[in-house]
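Pasting the structures here.
Please treat every number below as a calculation from the coordinates, not as lab data. Remember, it's a predicted structure, so these values are computed and weren't measured experimentally. Cβ atoms are built from the backbone, for glycine too; each structure is taken alone.
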Structure I
Amino acid sequence: MGRYLLSFTACPMRRPESVILARAYLDCGSWDEVRRQCLEDDILMLRFESSRKRISSELIKRLKTLSDVELASLAHNDETAAQTALCWIAISRTYEFIRDFVEQVVATRWEQGKGNLPIGAYEAFYEEASATHPELEKLAEATRPRLRNQLFQMLREAGFIDQEFNLHAYVLPIGARDFVGSEEEPYFPTLVRSSSAS
């Protein structure tokens with residue numbers, strides 16, 4: 001079992017910035033060039049060099065998991081919800097920790113008819129996961145709440161929960177439906193099929 005990649009604490013979803021990077025990549029075809037543009041040309045409009053390095057590195061890591069067709073949709077689709085869905089797919093592919101939590105906890109609660117996602121459900125998952133992922137046990141006490149808060153923020157940005165931790169039914173936006181097959185469906189734990197989706 002591999003180690004959990006926990007660097008998502010560096011930045012939340014950042015949909016607008018992800019769109020900018022996808023467009024930059026499609027223009028030049030090189031992630032190294034995109035990284036250079038972030039650091040030297042400041043295409044993300046981040047004031048501090050440390051922020052440019054941290055945020056661009058994390059976003060590029062996620063975007064590399066998308067195919068060129070998915071990147072093109074992210075770059076050129078004007079439907080914000082579809083862009084968000086593609087960012088969420090990239091996040092789910094990148095971070096096994098998030099994927100496991102979504103599939104094991106969020107989806108299970110939704111399927112059981114539980115309408116919320118309490119902090120306690122996260123803490124129980126964290127403790128259980130620590131048994132097989134010692135990197136969780138080694139995290140500094142100050143880092144643990146940041147990990148949780150960033151995860152919950154992403155779940156809100158994706159549209160699965162609200163500020164009160166209530167779960168919400170999720171309908172795939174039209175512009176993302178071509179990219180969500182049997183492998184990607186588990187990434188969307190509260191997914192429902194609308195009558196217009198067929």
Structure II
Amino acid sequence: MLKVFGRVKSRTFRVVWLMEELEIPYVLEEVAPRSEEARKVYKNGKIPFILDNENLISDSVAILTYLSDKHKAFTETSGTIERAKQDAITFRILDEFDAILWVAAKHSYVFPSEKRIPEILESLRWEFARNQEKIISEFQISDFVCGEKFLIPDILLMHCLTWAEVMNFSICDRLVKYANKIRERAAFKRTYALR
């Protein structure tokens with residue numbers, strides 16, 4: 001059975017959500033990042049990570065890709081143009097949403113107070129808003145990010161939008177509509193209830 005290590009209020013949310021979508025059994029081990037409990041299993045201690053038959057896989061996107069490929073679900077077939085397009089939007093979301101939110105988190109509550117630069121948050125909010133406009137002008141985002149299929153980028157984008165709300169980042173109307181639709185997924189609701 002798969003074991004997931006991390007806290008659902010972190011990027012672990014993405015992994016648990018995918019497992020709920022796949023309807024595969026798993027055990028969630030609630031461990032804090034870089035905690036003694038996490039380091040007992042994974043020397044680095046960075047969450048999330050999983051054990052699949054004692055094989056350790058770290059990084060939320062690597063885990064999503066591995067599980068989706070393994071179960072042939074929520075992903076396009078590797079080596080296809082569709083997969084290349086899926087991967088491109090995945091990396092865009094990581095670069096233009098996730099990275100900004102992570103820097104904002106570090107300067108809000110992760111770093112020790114003497115290392116935080118609160119003034120950076122205004123610039124990050126501006127960039128986050130600008131990146132939303134770029135994404136919605138380039139991609140249809142009617143049902144899902146990549147078209148008519150719910151795929152890994154939808155999990156990433158929705159997680160980022162949820163994170164942005166918590167951090168009081170503005171979200172444009174089009175992405176609010178998208179997020180409201182995604183929130184209705186049963187697997188999302190089950191995962192969100194674990195937070």
- Query: Which of I, II yields 3.2 for distance in nm of label points 7 Å out along Cα→Cβ at positions 111 and 143, as computed?
  - Reply: I
- Message: If FRET efficiency 1/(1 + (r/R0)^6) of positions 31 and 159 (r between Cβ atoms, R0 = 25 Å, to 0.05) is calculated from each of I, II, which structure is the one that comes out at 0.35?
- Response: I
- Note: mean count of other Cβ atoms within 10 Å over residues 71-78 at 17.9, derived from one of structures I, II, originates from structure I
- Among I, II, structure where distance in nm of label points 7 Å out along Cα→Cβ at positions 87 and 151 as derived comes to 2.0: I
- Task: For the read-out mean count of other Cβ atoms within 10 Å over residues 47-54, a value of 12.6 was computed from one structure; give its label from I, II.
- Result: I
- Query: Here FRET efficiency 1/(1 + (r/R0)^6) of positions 79 and 167 (r between Cβ atoms, R0 = 30 Å, to 0.05) has been calculated and equals 0.20, so which of I, II was it run on?
  - Reply: II
- Message: Of the structures labelled I, II, one was used to calculate relative contact order in percent (Cα under 8 Å, 6 or more apart), giving 26. Name it.
- Response: I
- Note on the structure: One of I, II was used to calculate mean count of other Cβ atoms within 10 Å over residues 7-14, yielding 21.0; that structure is II
